[in-house]
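Rule-based calculations on the coordinates, nothing more; no lab input. Treat the numbers as computed from the prediction; the structure is a model and nothing was measured. Cβ atoms are built from the backbone, for glycine too; each structure is taken alone.
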Structure I
Amino acid sequence: MKRQLEKWVRSRKCYLYLLLGTAITFFMARASGSKAFFPALMTLVIYPVYALDLSQGRRDLALFHTLFWAFASSVCMILLVRYDDVRMAQAVFKGIEYRDEMFQWILTGEGREGSLKLFLPEHLKHFLLFCASSFFTAGVWGLAFGSLLLNYMNFYVGSLSLHSHHPLLSSLVGWPPWSVLRAIGFVLCGIALSEPLLSQLLRFRMDRHKCYQYFFVGLGFVLVDILIKANLASFWRDLLRRLVTL
């Protein structure tokens with residue numbers, strides 16, 4: 001049984017499971033309109049694969065699987081927002097607030113997105129909450145918290161494409177490069193911080209050196225995210241302003 005699970009998690013069927021599971025999750029969340037239900041469902045899809053990867057010492061697979069799940073979630077959210085933004089707004093925590101805040105920044109340049117002293121405290125708060133959630137719950141609440149952040153970011157990107165002359169391009173650049181780096185950094189740190197408790201629960205040997213390595217590489221991604229955002233936010237705002245009609 002263990003060997004079969006190991007073979008499955010490395011196969012294409014695992015990616016198909018993540019893709020279909022994510023799509024079903026989004027349709028269920030849209031139907032329910034529950035903001036709490038949504039991240040819980042998303043976590044239920046990814047966590048069994050995530051925990052199995054880590055129990056086998058395959059942090060690389062845990063990284064790829066989680067990033068694939070995040071990508072599938074992004075595509076599903078953007079498409080569903082384009083199809084019915086009103087219904088999706090009911091299911092996404094902070095979706096409308098974040099969308100309006102970002103639209104205001106694109107229009108006027110005012111808001112947290114373009115100011116280091118305003119966005120840095122929020123970034124640090126999110127990072128610390130994510131790290132604590134990952135460490136104390138073996139990654140369960142870390143992934144749920146990540147789902148929540150991912151959802152309202154993607155709700156904004158989907159809304160952005162609705163108001164664009166170039167919907168596909170807007171969907172792509174709606175995720176600025178620093179946000180992509182931050183997402184990768186969070187996943188790397190989450191993997192490292194999930195393993196101590198998970199190794200006790202599933203009784204496998206933890207490689208402390210690898211965990212430290214993953215955490216500090218992830219932290220590096222998060223710090224580079226801050227540096228790039230502080231220097232490129234105004235340029236990215238100008239790019240978005242040319243693509244959309246708000």
Structure II
Amino acid sequence: MNFIVFDLEFNQDFSSYKEILRNKSLYPFEIIQIGAVKLDSNFELIETFNKYIKPTMYSNISSFITELTGITNDTLKNEKKFHEVFESFVKFIGTDDAILCTWGLSDVKELYKNAEFYELNIDLLPKLFINIQPYFSKYIGLSSKKLVKLRTAVEFLNIDIEDDFHNALNDALYTAEILKRIYSPLIHPKVYNPNFNRSLQPTKKEKIDYEGLFKQFYKMYGRDMSEEEKQIIKLAYLMGKTRQFIK
């Protein structure tokens with residue numbers, strides 16, 4: 001049995017959403033980097049995986065994502081597309097029993113959703129996963145619902161910080177170190193069901209009051225927002241709702 005500790009970086013830029021995809025279901029979070037660490041059952045490092053991905057949904061990397069991750073349009077222009085990187089990632093995982101491990105549940109969800117969006121075979125992915133984040137909260141005496149950032153956990157455990165956060169491979173390496181230090185028999189893998197939420201009854205679609213949001217920024221800064229600033233505010237608000245950057 002191997003542990004596949006992985007992390008993803010995403011992009012979202014509505015201004016560059018390609019018209020060819022308008023008839024498909026909107027999928028706003030496109031994976032642009034997969035970083036992973038393979039550990040054996042004794043938590044010894046077997047190998048690492050680090051691939052950037054050329055986007056096909058959004059033609060532009062948003063300034064917010066570039067500032068956060070350092071990834072630019074030039075970083076990705078010569079990289080392989082998602083279906084090729086997905087195939088490489090599946091080979092990296094291997095044929096042995098494996099457990100996916102992440103810091104937060106969103107990376108597992110987004111991996112499956114991207115694979116489904118591009119009509120790839122999700123059965124090739126391991127079914128078992130461990131979300132390490134709530135287990136760390138329990139480890140330090142907090143409620144499992146009281147989630148902390150990855151950097152906070154790294155600093156708490158006195159793990160050496162040698163590389164930047166918000167890089168998929170670096171974050172996977174940090175997460176692997178945390179797993180090594182807090183693992184116990186009480187940590188049980190769960191089966192991930194990508195169809196779970198689809199069985200829920202549809203809820204009323206929320207409509208975001210962007211004008212009200214912009215007015216709030218006007219009150220805070222005493223000036224109107226430019227169109228570019230409004231796009232950044234919209235993006236940050238939507239990404240915040242997904243909690244995908246909770247570490």
*asked:* Suppose mean count of other Cβ atoms within 10 Å over residues 47-54 works out to 20.9; of I, II, which structure was it derived from?
replied: I
*Where does the value 3.5 come from, among I, II, when distance in nm of label points 7 Å out along Cα→Cβ at positions 95 and 215 is the thing being computed?*
I
*For structures I, II, calculate distance in nm of label points 7 Å out along Cα→Cβ at positions 55 and 111 and state which one comes out highest.*
I
*State the single structure among I, II that was used to calculate distance in nm of label points 7 Å out along Cα→Cβ at positions 143 and 207, giving 3.4.*
II
*Of the structures I, II, the one that -11000 was derived from, the read-out being helix-only ellipticity at 222 nm (-39500 (n - 2.57) for each DSSP H run of 4 or more, over all residues; to 500)*: II
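Quick check: 1.00 is what I get for FRET efficiency 1/(1 + (r/R0)^6) of positions 79 and 151 (r between Cβ atoms, R0 = 30 Å, to 0.05), calculated from one of I, II. Which structure matches?
Computing FRET efficiency 1/(1 + (r/R0)^6) of positions 79 and 151 (r between Cβ atoms, R0 = 30 Å, to 0.05) on every structure in I, II gives 1.00 only for I.
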*Among the shown structures I, II, from which was the value 1.1 of distance in nm of label points 7 Å out along Cα→Cβ at positions 31 and 71 calculated?*
II
*Here Rg and Dmax of the Cα atoms in Å has been calculated and equals 18.1, 58, so which of I, II was it run on?*
I
